[in-house]
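Laboratory data are not the source of any read-out in this text; all were calculated from the coordinates shown. Only a predicted model underlies this, so the values are computations on that prediction, with no experimental measurement involved. Cβ atoms are built from the backbone, for glycine too; each structure is taken alone.
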Structure 1
Amino acid sequence: MRRLAGLLGVMVTLAFAAKGSHLLEGGKVHYRDGRYEKADTLFLKSIEKGLAVTESYMWHGKASIRMKEPDLIEAARAFLEVLKRDTTAEIIKKDEEAHDLAQIALYYGAQKMLYEPSKADTLILFLRMGIKLDPKREQNYVLLGRFHLQNRQLDEALDVAAELEKINPESPDVAYLKGRVNLIKGNKEEAVELFKTSTDRFNTELEKLKEGIGTQLGLENEDITEMLASIEELEESSDSVTMDEKQDMLITNYGLIPAEAAAFLRWQSGYVGKKRQLSDAYNWLGKSYMESKKYPEADSALALALQLDPENINVMWDKVFSSYYTGGYSQAVELLKKIEAEAEEDYYVHLWLGICYLKFDPKELDEAEKHLEKVIEIDENLADAYRNLAVIARERGEIKKASELLKKYDELIKKEGGN
């Protein structure tokens, strides 16, 4: 039977060879049997020889994603070649798999280039082509808007927000993008209101997501919450947890059948991503309140951001500052210690630990001194360390030492001013 199947495959390939499209069609046979690397070799040869080039590029894009080591950027470039030759995108739209894989390649390929300035034009092109393929797919607008924000292209970011608003007037990302632009422009109160709108909308979307999976799988809200917590606990128990392990846990502990467990895990991935977006919106709401010197409101917003994304170092730092300005010095210290454990040796962490310990009542002079001396060990030219060490010396009655430290502080400040 195996010999017969093999001969049949050869006959099919030879038959297509007679028609002049043997490379493409032979590649399709390999592709459908899961031999993606072999398939891609034939698709590339077909392109090289100028045979069925548009369709060959489409299949090359599909294979580039399906291979054992996927190349998203190569796949995205392949789909772009298709769209150059078929401006209506009909060939991709008619192939459901190609349409889905093209969206994945264009979006995630662009995401890989987000912090590479030299590839900015390609990133924009990828996302614009993604929008062309599916104008209602919001994630392309969102990433494009955030890219423009990252590069301080405020008008372009607002243009993307306006495009997205036409697709979905209630999108939380519309308010988010507008809020970021307003904050950069110094419109603090407007930014606060926009981020409040954004967080409200994200919360609504999260509730709808829960309702959707609950209806689909017949789960109560409490069940969903418990299952999410169990997945999180499993992920924290090991450096690497496979999807199969998560699926087995859901089947064993919650009685789901394999198809239901797989559906729940797909849903959970999107839900977690949406929670991170909500955390980011709360973070920017907190930043906006900080800019307006509304520290209690900032602290509340940042607490929510950290609750949603507890391992986010950037959110931790913002929460350190809001805690400091609201008198929560011990909480600031706890966060700084967590940052210290996660980050490489950073003088800034030690500086703020020293500053916070000096705010304790009574002041914890020894702890403060230890961290401030660590700052100087890392960077002996940091003026603020000497000023705070002078405070410690003065508290201990070491007036001469305090004077010498302040003198060093003044020297460094003058040097900084000269530079």
Structure 2
Amino acid sequence: MQKPINNNIFFQLNQPKLFNFLQYEISDNDPVRKLSSILEGLDFSSLMQVFSYKTKVHPIRMFSIIVYAYSRNLTSTRDIEMACHENIKFRFLLQNSKIPVHSTISRFLAKTEDILQDLFEQFIEKIFEMEDISTETIYIDGTKIEAYANKYTFVWKKSIEKYRDRLDEKILELISNFNDDFNLQYDNFLEIYSYLSNLNFQIVKGRGKRKSKEQKYLELCAEYLEKYQKYSNHFKNLNGRNSYSKTDIDATFIRMKDDHMRNGQLKPGYNLQIGVISEYISSYEIFSNPSDSKTLIPFLEKISSQNLEIKNIVADAGYESISNYEYLEKMDFTSYIKPIYFEKSKIRKFKNDLNRVENLIYDHSENKLFRKDGLELEFLYSNKNNTVQYFWNPETNKKIKYNAFIK
């Protein structure tokens, strides 16, 4: 079969025409003209590889109207189609091309799903270049977005662990009873299942039929094997999380910021991380982990692939953790992460509490921990990396976990 030829190699977004009244009806400083100039500087080779055949609407022109529509808060494909009919600025981007229908726009978005990230990064870098914006400081924050999944399709890790423990007990009981009844010595119920499957005995079904011992054990083994595989699949889908949705296995059940019922109900959702530079969204990533502190390192690793010279990391108290501080120091980032107890530390009661970890004094040279009144705490042990020490408070008779790195 002959490979289709791309007939749209040479392309200019705004080709000059003899009678183009749209050029005069739109002001020179209009955002749509700015968008047009930015798009002309992007590399669309990845987009053209997806659409190597001739299309009624050029892929670059289609991409331009979608970007402009999203900037105008038009996300519905039907609304974009209507805007192309009614809005002069969309007609300016389309020029004399045929107006795409909503199904064409939807198919375009589906086909370009894997390359939109690259085009977004090029778009942002072009803006920074044109506006001469410094990329030294990035502001990172996260928000929870609800997944398009049923809220009653939850799978809980603790429940699966409990069910699997019960199943293990039943399997051990089955192995013991089988060995007693058949005078055999099997240690694995899969071996029992294989042994019974190879036996030649009559399998009966229906009411009034008496099942043999072999059939009863065979059915039990099949039932337990099915449950074991089911629980194993659940653990595989959990992938270290505490929950997931059956209809969207990447979604985790988390508490949303909008709680209209005020009952703290968990809903399937994602943790959207956004990086902002000079009021422009420069990076984004979606995580299944609801905790912001565990998303900072993978998010920064993803940002490192972009052409951004970042030196300062600004984030709220939700990103404070030992591993994050160590990573930022290792990568020579300047950390501006707000401490968790920053506001609380201003209270007099907080300052006067001698037993609070934040008020203790640590001697790095001798590895000793003191209270402000001079009481020395007894050293117990430290972790493998020697970043966390454990001390004993003789006054409260409690063990104290102290992190000298954060202090």
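Computing semi-axes √(5λ) of the Cα gyration tensor in Å across structures 1, 2 gives 53, 43, 19 for structure 2. Given 4.2 as the derived value for distance in nm of label points 7 Å out along Cα→Cβ at positions 28 and 180, which of the supplied structures 1, 2 does it correspond to? Source structure for this number: 1.
Which one of 1, 2 has distance in nm of label points 7 Å out along Cα→Cβ at positions 228 and 340, as calculated from the coordinates, equal to 4.1? Working through the options, I get structure 2.
Structures 1, 2 were shown, and helix-only ellipticity at 222 nm (-39500 (n - 2.57) for each DSSP H run of 4 or more, over all residues; to 500) at -12000 was computed from 2. Set 1, 2, criterion FRET efficiency 1/(1 + (r/R0)^6) of positions 60 and 284 (r between Cβ atoms, R0 = 30 Å, to 0.05): the highest-scoring structure is 2.
Sorting 1, 2 by relative contact order in percent (Cα under 8 Å, 6 or more apart) from high to low puts 2 first, with the largest value.
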